[in-house]
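Asker: Got some structures for you, see below.
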Structure 1
Amino acid sequence: MRWASARSLTREPAAAGSEAATAVREALGPGVVDLAAVFFSAPHVPGVEAIAAAVRERLAPGCLIGCSAAGVVAGSEEIEGGPALAVIAGRLPGVELRPFVLLHEGWEEADDPLAFGRLAPGATGAELLLLLGDPFSLAVEPVLAAIDRHARGLRVVGGMASAGVRPHANALLLNDWIGAEGGVAVALRGALRVDVVVSQGCRPIGPALEVTRAEGHLVVELDGQPALERVEQVLHALGERERERLRHGLYVGRPARGGASGQGDYLIRNLLGADRDRGVLAVGDHLPDHERIRLHVRDAETAREDLELLLSPQVVDSPPHAAFLFLCNGRGRGLYGRPHGDITVLQEALGGAVPAAGMSCAGEIGPVGGRNFLHGHTASIALVRPPAGRDLPG
């Protein structure tokens, strides 16, 4: 197994694709390229066909997948503005790749294995599924629910395109297919092992709160009291340091696993607002009655510490041959106040210059508690290695 990554800041799309792919080819040397992924920023969206052609010309990958984003990750950099393009490619002996396009239809009806197999060929039994989607046209939750039903244990890592803020403003590619809607995916199985890290970067505060009445995305009562009143009680009881973190935002954590109690046990959802007259809260999800939630806060220190903690077991393993990083477009400079925040923590934890690429997302995909979810404010990472006993350089 051998991987390489490179980036280009060239403005012209074909030249950018050619520059990055040429650098990857030089690093890989002669031979077959099994998988290539390309991530490109908004200025390159009109030139996606030229980008794909340039990458195919230089690398001739067996499978090419790509997506547009507000920012791209390459090597040890997070490039958040201007034209940018990243390519990562690998030679993967003994690995089977099964790519497929995701359309909007059929996922909610994927109740039996045959229907699921037609929608996601090769997903069952795979080690990893890389999934990239358009947030305006792909309802990814039914896709992930079907995967959890019919391909139990499959980890899905990826994210939603973020280059455009309106429908048809993003671009997706998979081999010869290029589109502005739906999603693209590739399942990897065979001679590889993958570790997945999902860092939500939030810290629980206050006690668990029972949802005693909810109406869709509105929380009406918590612990039998008006929801807003109960939340204000929790916030008033916080210490000064926790109150200081509130200026970065307040979030709601839904339990991702049984017995959820601490950091990492919850799915983080946005607190969208409050109606003081009615005493209700609006949450970016539907909360069922009797679910026990916790309030969460987030800041740069918490995000960095959480990512470092989750990556710490990698120190005792062999260095990964590749890393895919999908991070929220609200992280980066906006969270850390400096560039390259998440990729720096990742590379330092891995002990050096691991080939890496990815993108900032309008929603990140990764597993928590044995199920796959769409997240926000998250860093979702896939670390790729050969099977145990085959961790040899190059």
Structure 2
Amino acid sequence: MFEYYIWAVCFVTLYISIFWISLTQYENKVVNKLTKLPYVSIIVPAYNEEKNINNALNSLINLDYPKEKIEIIVVDDCSTDKTVDIVKDYAKRFKYIKLLMHDKNMGNAAHSLNTALKHAKGELFARLDADSVVSPDSLMKVVHYFSDQKVGAVVSPILPIKTGTIVEKIQRFEYILTNFIRNIMAKIYVLHYTTGVLTTYRTDVIKRLGYFDEDNITEDLEIALRLIKNNYTIEFEPNNITYTYVPATLKKFWDQRIRWYRGFLHNSWKYKDMFFNKKYGLLGTFQTPLNILFLFVLLFSFALFVYQFFDLVYNFFTWLTVTKLDFLNTIQIPDLEYLVLSINIKVVFPIIVTLLLSVYIYKKAHNMTNQKWKVSFITLIYLFIYPFITTLQWVYAIILELFKARRKW
């Protein structure tokens, strides 16, 4: 059974991967230029960001966009450090920077976004997390997408600012691959994510749809699905690289991903009527079934792995019992010929093919964002160890959702 399962999973992976790769041959969409640049409100939610807020605001000040057509609204969620003082100093020097403050800590970005939206004057608004930075031409690259009235939001690629620890280095690989996949998804109108790093929206549309969901732990995913459900598309500008800090420790990384995955599960259930629904095009008939298949394969693979592990442990202890613990006299070091002959080609062959395809995709993803790539220790961790960590995170997130554990930001 194990062999058949490996072949089935590898075949599906190969089929889907070839489909995605074929889409890379399509040119990026031609964007019509706006005849008149829109007024844009840039919202920066902040809480205890004294170490990062300077970099975020400096990158926004240096935007290659008419200053008379932007406003920067920082919303402080009752910081206990010097964040407010820093922003006040910027507001004195730059008239287009404004500071709004909550009376009490609300604990999530959705509250801050909604607070700013009630004061925002822009036809468009862009969200930027306070620990992120943008390039000077970032805003100019995305606003022209809104010449198409069906576009509700535009997303940009994200890369880590710092990659000092092993955890950060692994996430760099993940972010590069994610950017690659999102670019392809946008080409066939199945992109259903927005992010906190310079995603730009239509202000009137978000207000009309009821603002951001303040009870949602992944409000950026929820608003993306709500936009699509209301017949708006989400675009991706592949050349607009933005940067953010990523979790540097395994504990912070674990907590972040559990929140993301629980948010994905919660919002997928909330918008389950979009699944297998022809009304939403390939998103309904292809992407959402693919999401379901992914979760099924993940859970089944985990269950199979646990079974194989305990079966191995059981056989080991059975062997110890049979040999009456005299295992030192029964152990023989296998030679190279024995190792080669003992390889199960039925299992190894599809795995090797899948790995080679993965390496090809990673190389394509690096090329898209002009990132250098070479085989390293981190590459091996990402290919062979990281999938097990991700599986554990998904399983834990599913368990928390099934038992309705309290969701934490």
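Asker: Determine which structure produced the value 177 for volume of the Cα convex hull per residue in Å³, calculated from the coordinates; the candidates are 1, 2.
Answerer: 2
Asker: Still on this structure: Using the calculated result 54 for percent of Cα pairs over 24 Å apart, for residues 107-266 alone, pick out the matching structure from 1, 2.
Answerer: It was calculated from structure 1.
Asker: Of structures 1, 2, which gives -16500 when helix-only ellipticity at 222 nm (-39500 (n - 2.57) for each DSSP H run of 4 or more, over all residues; to 500) is computed from the coordinates?
Answerer: Computing helix-only ellipticity at 222 nm (-39500 (n - 2.57) for each DSSP H run of 4 or more, over all residues; to 500) on every structure in 1, 2 gives -16500 only for 2.
Asker: Given a value of 1.06 for Rg/Rh (Cα atoms, Kirkwood Rh), for residues 187-298 alone, point me to the structure among 1, 2 it was derived from.
Answerer: This figure was derived from 1.
Asker: Another one. For distance in nm of label points 7 Å out along Cα→Cβ at positions 3 and 243, the calculated result is 4.6, so let me know which of 1, 2 that is.
Answerer: 1
Asker: Sticking with this one: State the single structure among 1, 2 that was used to calculate FRET efficiency 1/(1 + (r/R0)^6) of positions 27 and 283 (r between Cβ atoms, R0 = 41 Å, to 0.05), giving 1.00.
Answerer: Going through each structure in turn, the value belongs to 2.
Coordinate-derived values only; no laboratory data. This one's a predicted model, so the numbers in the text were calculated from it and none came from an experiment. Cβ atoms are built from the backbone, for glycine too; each structure is taken alone.
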